[in-house]
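Next come the structures, one after another.
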Structure 1
Amino acid sequence: MTPEELDQIAETEREAQSHFTQRVNVCVAAGCLSCQSQLVKDGLDQEVMRRGTKDHCQVKGVGCMGLCSEGPLVSTSAGVLYKKVESADGAAILDSLDGAPVSRLVCPTDVPFFQRQKKIVLENSGVIDPDRLEDYVAANGYSALIKALTEMSSREVVDEVTKSGLRRHGLEVEHGLEIREHSEICHLQRG
């Protein structure tokens, strides 16, 4: 696939998403799925269909929203995060898109758990549908990879990863150091 083809996919997806004026994202990551979030998503889908609002209200399964212990989690385009949502809550959540939030379900996001987070690698988790490549590409997915492969030297890639401060999960070893060590043995190839 070429960068131009990815650009076309992104443009097509952004155009399709631009028709939605309201969005409801349902966490479908493992923690929330184990709390029946698929039933919540199905209930919201059915309620949108019943209301005849599928042309402007999108219900989307998304990756982890971060607070698995309070799942199923649902977020809305109104900027509200809901916790412990059940399938029967669909109508109330959809009603809240044009009004006040459903207070009994609101999950406060002005707490240290959320306030101290700065998502970098997972910045789109809870926003994009992990089952749809088009959704990821529309959110500029792969743009850094394309830049690394087409515009940067191997040394620039290593320096950028080192500078980022990213660390491997569970270890205190910088990726840049590992890349530098490996690139001395297996020079990065382009082609």
Structure 2
Amino acid sequence: MTTQSRAGITGGLEHVSVGALLAALEAPAPSPSGGSAAAVAGAMAASLVVLVGRRSPTWPEAAGVAAQAGSLRTRLVGLADEDVRAYAAALEALAAARDTGGARDHLLGVALERAAEVPLRIAGSCADVAELAALAASSGEPQLRPDATAAALLAEAACRSAVRLVEVNLATLPGDRMRDEALVHAAEAARARERALAEEA
């Protein structure tokens, strides 16, 4: 599937307006959906961390934190696009599996595992953003700490959303490696959010 076939988007999601992105989310599949929305939300959180870092001249680690957040923003925007492609590939694999007889269960499992890989990476990146947001909330300029807290909250929500997609795609049972890894990311993001909120207490 080319980028031109995705709900009228002719390039990566980074280059579309907010209105076009929202319209794409509303379009029939395959188009940006839950995974892409989580990735974009995480990228927005990362941009807020960049903001705090760039405008906190008395914070010694500000430049480094801003650079890390900028890298995560770029990664998450790429994952938003990648999630669309992965979902389209999974739909094709699921359709093909219906006509494969005895190999159907195996092919279905492979397709669903592949569909869970990108949300898992989104969850991990969002958890990293939440950690940086907690640092910004504790060390950034006081007037910007509410922005850092907003970033932590947004990143955790994005992480939790991606984790849920991992669970749904795999229909996992306790002990599944990818599910367990996703839950670790969710716990990390939650702890970071708690630390960020504590800075405003």
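On Kirkwood radius over Cα pairs in Å, which of the structures labelled 1, 2 is highest?
Answer by largest value of Kirkwood radius over Cα pairs in Å: 1.
If helix-only ellipticity at 222 nm (-39500 (n - 2.57) for each DSSP H run of 4 or more, over all residues; to 500) is computed to be -12000, which of 1, 2 is the source?
Computed on structure 1.
Can you tell which of 1, 2 yields 18.5 when mean count of other Cβ atoms within 10 Å over residues 52-59 is derived from it?
So the calculation was done on 2.
Comparing mean count of other Cβ atoms within 10 Å over residues 108-115 across 1, 2, which is largest?
Top value of mean count of other Cβ atoms within 10 Å over residues 108-115 goes to structure 2.
Taking distance in nm of label points 7 Å out along Cα→Cβ at positions 28 and 76 from the coordinates of each of 1, 2, which one would give 3.2?
The read-out was computed on structure 2.
Consider the structures 1, 2: one of them gives 26.8 for mean count of other Cβ atoms within 10 Å over residues 36-43 as calculated from the coordinates. Say which.
2
Every number here is computed from the coordinates shown, using simple stated rules; none is lab data. Since this is a predicted model, take the numbers as computed values, not measurements. Cβ atoms are built from the backbone, for glycine too; each structure is taken alone.
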